[in-house]
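Multiple structures are listed underneath, in structure tokens.
Quick note: the coordinates plus some simple rules give every number you see, no bench work behind them. None of these values were measured; they are calculated from a predicted model. Cβ atoms are built from the backbone, for glycine too; each structure is taken alone.
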Structure 1
Amino acid sequence: MKGERKEEILATASMLFSERGYNAVSMRDLAEALGIKAASLYNHIDSKKELLSTIVLSVAEEFTEGMNEIISSKTRTEEKLKAVIDLHVKITVEKSTDLYSLNNDWMHLKEPELSYFLDMRSCYEDNFRKILKQGVKLKEIEKLNIEVMLFSILSSLRRLNQWYSKKKGISESELSKQMKHVLLKGIIQN
């Protein structure tokens, strides 16, 4: 796939996958949404699986690169956790439809892309876990069960796009600010 046409095809596929799910979208549906003949699509792409792979892996790589920067920073645990939340909010706002495929359609990837994706996801979670363990060790966060903390924060962040796509009127900065407060400080007034 080349240039602007590639981006248009990917954006349209991402939108359709998020609206209908990967399995429910045909090449004919994609071509129709683009205003071209289905056979013409094959001049630009090899398959629907190629589109899914490109969408899912590009977002996963963006998360991986962001986490690698965060984990290597010399900041305190709270700042690293805030940076993780900022990363998720930024990608949610910018790539909400792509996140649908990342969260819901990744299982349709084939090898070697599937293993590559699962390795990135596992590494991301391991790095998140390291941040939490280091924070407990340095007494910068409470000594709670690491897996409960990881699950609580990460499950909220991974599903943020489902909620955000239906909400209007909250800016990226306000969303990030409130997510950091709720996830890191809670909602009970002291």
Structure 2
Amino acid sequence: MVPSQGQICGVILCGGRGSRVDGCDKPLLAWRDAPMVDHIQRALSPQVAQILISANRSLERYAEYGTTIADHLTGYQGPLAGVHAALHSCTLPYLFVCPGDSPMLSGDIVQRLARGIGDRVACIAHDGERAQNLHALLETARASALLETYLAQGKRSAYGFWSRNAALVDCSDITASFRDFDQFADFSK
């Protein structure tokens, strides 16, 4: 069975330190005259029933784009800490995860992953060259239990978690969707 839009919650991961952009809150930086999170929210909104914003600062600003949640794990422990918080807040059977620094999110990526998840715990996009570990669809209950165990072991690698628990979905025809903006120079490309 393919999960429907009404069964899927989306989370935009905006909880990083912004260490490569002088400590700025990267998803709030402007790209094409709007914050990156704005572009992502507009692309994601028609694909999911609800949007969560995983953030550790600027919560009032992020509230414009969805329900804000903060990491339960302290000290900026990486994107899986945001996924962990989202899984605890998600009330729907599935959770779609995407980063807050990839403003060219495809308008059909959630459906592509929904078609690929089947009875798996999770699936992630593959751009034809590598897995895009922060573009994922998870079955909320099972993924939550697995991630809880993984994090309790002190592990924080998104690649390490997904390589054990996720199938890959070919998304090589939408590679622009995965372009991330890590440094100020990326905004001018």
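The value 15.1, 45 for Rg and Dmax of the Cα atoms in Å was derived from one model only; which of 1, 2 is it? Walk me through the numbers before you get to the answer.
Values: 1: 18.7, 63; 2: 15.1, 45.
Matching structure: 2.
Which structure, out of 1, 2, was helix-only ellipticity at 222 nm (-39500 (n - 2.57) for each DSSP H run of 4 or more, over all residues; to 500) derived from, given a value of -8000?
Details: 1: -23500; 2: -8000.
Of the structures listed, the value fits 2.
Here distance in nm of label points 7 Å out along Cα→Cβ at positions 54 and 150 was calculated and came to 1.0; which of the structures 1, 2 was it taken from?
Traced to structure 2.
One of 1, 2 was used to compute distance in nm of label points 7 Å out along Cα→Cβ at positions 110 and 158, and the result was 1.8. Which label is that? Walk me through the numbers before you get to the answer.
Numbers: 1: 2.6; 2: 1.8.
Computed on structure 2.
When you work out distance in nm of label points 7 Å out along Cα→Cβ at positions 14 and 102 for each of the structures 1, 2, which one comes out largest?
Working: 1: 1.0; 2: 1.8.
Across 1, 2, distance in nm of label points 7 Å out along Cα→Cβ at positions 14 and 102 peaks for 2.
Of the structures 1, 2, report the one carrying the highest value of mean count of other Cβ atoms within 10 Å over residues 78-85.
Numbers: 1: 19.9; 2: 23.6.
Top value of mean count of other Cβ atoms within 10 Å over residues 78-85, among 1, 2, belongs to structure 2.
For Cα Rg over 2.2 N^0.38 Å, for residues 38-125 alone, find whichever of 1, 2 sits highest and give me its label. Walk me through the numbers before you get to the answer.
Values: 1: 1.26; 2: 1.08.
Between 1, 2, the highest calculated value is found for 1.
If you rank structures 1, 2 by distance in nm of label points 7 Å out along Cα→Cβ at positions 6 and 142, which sits at the top with the largest value?
1
Match the computed value 2.1 of distance in nm of label points 7 Å out along Cα→Cβ at positions 46 and 86 to one of the structures 1, 2, and report its label. Before the final figure, lay out each step's value.
Working: 1: 3.8; 2: 2.1.
Matching structure: 2.
1, 2: which one has mean count of other Cβ atoms within 10 Å over residues 94-101, as calculated, at 26.0? If you can, show how the numbers build up before the last one.
Working: 1: 20.5; 2: 26.0.
For mean count of other Cβ atoms within 10 Å over residues 94-101, the value 26.0 is produced by structure 2.
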